[in-house]
Structure 1
Amino acid sequence: MPTTSADEREGGVRRRVCCLGSINADVTLRLDRLPQQHEKIEAQQVRVGGGGSAANTAVWLSRQGLSVMMSGWIGEDALGMLALSDLRANGVDTRAVKLLPVASPIAVCLAPPDDKRIIISPIIEAPWTPYDCADAYVTVDWLHTTVCEADFLSEAKSASREQGTVLSVELDGRYDPALANIADYLFTNSDELARKLGTDDPVGFLWDKHGADPATWFVTQGMHGVVVIGGGKTETVSALPIEAVDRTGGGDAFNAGAIAALLSGADRRSAASAGLLLAAQALRVLGAH
């Protein structure tokens, strides 16, 4: 488990990050293969714990020594308490997490060798909006979010301009060209983006559409590493050769590693390398963190 801070201290002040967005409970099953139709198979290993892309990134950031606040919502049921206690046990400040009288989201993650499949519970309309947490994210050095609403992100960017807050967005399979002119950094996965856009060359698409935009794109490609688009160029950084136990949370760990490196002053390529190193650690254990 990483415990060093990657120089996130400036002048002795601990850098503060707010992760805004998805929190849920995870049930992760390690399998030697996926079952066939009507077949029942036995899992090799099971993990039940906290999850959600934003929450996973918060945990990995905290493990690197940064001061991390989680902002979002969870149900006030047993699964919600499990997810909340998981965040707290990993040193994440949860005072900006709203407890709601609804069922907590849950994800069932299947982890066969060199693959992952995720099934999520139905999305419910919770009485919560990201605006409920404005006090949390206007006082931090970095806001990382899985919320992809352009109007909200534009307002969040404006509200935190005096603080100089850096904004990064995990697209999680979504695409909105407007975000490239709002966020400073955008994280996406090539397979998810290819499905969304209906193209077999998502990196080429992003370069054509956003190569001259101010935002930097980190496009993860699983075992093939990551492509960085920014500063008028593209760079490919190779992944570390490892035998993965579970690929569920690799992207979220990558985000955390890259953010921590960027906060310490690293360039894009070095940040991508740091993200891949942390992702490699995540892939060696069962569960997203």
Structure 2
Amino acid sequence: MNNAQSVLVFGATGQQGGSVARALLHRGWRVRALVRDPFSAGAAALAARGAELVVGTFEDRAAMRSAMAGVDGVFSVQPSSPGGTVTDEQEVRYGITIADLAVECAVKHLVYSSGSATGETPTGVAHYDTKAEIERHIRRLPLAATIVRPATFMELLVMPGFGLDEGRFQFFMLPEGRMQVLAVEDIGHLVAAVFAAPARFAGKTFEIASDSVTGRQLEGLFSTAAGRPIPYSRFSDEVLAASPFLHKLTGLVDDGRLAGHADLDAMRQLHTFAGWLAGPGRPAFERALTSAASWAFDR
């Protein structure tokens, strides 16, 4: 093993963890990844890039402790309840267990990925309130930790189910309302920067985002990308009345908590939504133009 700093990445075959693992490997860090199936395509791709694979799950405390032994840093992200794979209780337990093990294993720096609307005031949305509980636990520990709160993913906007297949687009904000968004690949760049400067970022909590867009701007960007008009509208009152979850999220956008407050000036080397849509987001956008499937997103 070389003398480079080492980080254990949870969720390394998923969206956020995969982005972090790739960014760290690109910068010459040693990456260890806890994976359920070492023969999966995602795990094989990590190994091919140079990551060390350790077999285990969030339910296997012994495997997590073994994977954490000897590493300098830990990136903690958990599957969350809206994806349907875990309960709220499981998400909280997983996040707390990882933080506790980081203390036991004398990890030098923990980076936890939370959510943009998370804070001291409960949101009434379990997806964010579970993360607030994990945040509170981390702050009580004798542990150098950084909490990042990612904005809404750009990738979510081009998932099927928001009307693009019908030649329109609907989302949470009013047409002139603004919302910060984040390209998943940018998470890795930002987290790698945090790990590279622990003295600067330990003990800090901050939101991360790549860009800020209004509904009207999305209308223009999608229309240009599609080569035909894609009008924007907020979710209808009927849709919001039929879905308490969407209704609560819309309220969080309106009161500003989900709209985002990241310091974009400090992050301007990241993707703009227009640049992302023309580049890495283009294939997903084209799929969304023809697919009516409902959306779901793997953290």
Structure 3
Amino acid sequence: MSDTVATRTDAATATVDAVQFLGRASDRMFATTVSPSGASRAGVVICPSIMADFIPNYRREVVLGRELASAGVAAQRFHYRGIGHSDGNAVDLSFKSMVGDAMEAAAHLVKSADSSKLGFVGTRFGALTAAAVAAQHPGSPLALWEPTLTPKSYFREAFRAVMMMGVHLDESERITTADMQRELTEAGATQVLGYPVHKAFYDDVVERDLVSELGSEPRPIFLVQLGGTALRKDNQAAVDRWTAAGFEVTSHVLPTKEAWWFLDDRAVPSADLVRLTVDWFGAQFA
């Protein structure tokens, strides 16, 4: 762990952001611990998404961490190795490494917050990571923001986004899903809007699913869907499976419009999403 820690103290709430690198030199993980002004009653690890999702959720994760700390709950944000400010190369990214990074973040938070009571947040693809780590912490509450239920559907969505970007091109120049699948197989990697997708990673995750990663141990779950007026069929099916297995599931639909693969200069509102999540964790840790 790096001895260098940069801190920021909020003038209004006295919460503290402590930014540092965890791990040995050349293999460091970027991490931010957000601590309350007093003792922490629990800690929450925020597992980010990947690729284009990493950016639009970033500000919301920052705000969530600070609002949790304001409510007396320490928060841990981090970047997977191979992504963002962490060391490593995207070619080395694997589901195992993502889960390992999240576990390292959780261990750091337990030590920093001096509390073994943990919860987890997973945003989009990060929901799979959060579920896998939460499975190793029986009973820990898990919040899921617009979760990726299956990587297969995630990559299908990603490949369609590439096709949409090429609608203005001549038909002979357009890239199809079949083209990208072939490139994955033959070249070992393809590009999705500037983000590399390596065959090893794709093969590692494509047959996984969120419900299986979380396992059968009942726990409180908070699932937030962004967009629509009612849960989509896939989200409802997951909620039904968990409920039937004895999980305590709370779901909420926020009627906001998201364009995960296409960024513009408008910040997506986060106040309702953050408030609902903080209030839910507050009830879990009461």
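Bear in mind these aren't lab numbers, they're just calculated from the coordinates by the rules spelled out. Because the structure is predicted, anything quoted here is derived from the model rather than measured. Cβ atoms are built from the backbone, for glycine too; each structure is taken alone.
Work out the source of 5.4 here, i.e. which of 1, 2, 3 gives that when distance in nm of label points 7 Å out along Cα→Cβ at positions 106 and 250 is computed. It traces back to 2.
Which one of 1, 2, 3 has distance in nm of label points 7 Å out along Cα→Cβ at positions 90 and 218, as calculated from the coordinates, equal to 4.3? Working through the options, I get structure 3. Out of 1, 2, 3, which structure matches 14.5 when mean count of other Cβ atoms within 10 Å over residues 178-185 is calculated? Going label by label, the one that fits is 3.
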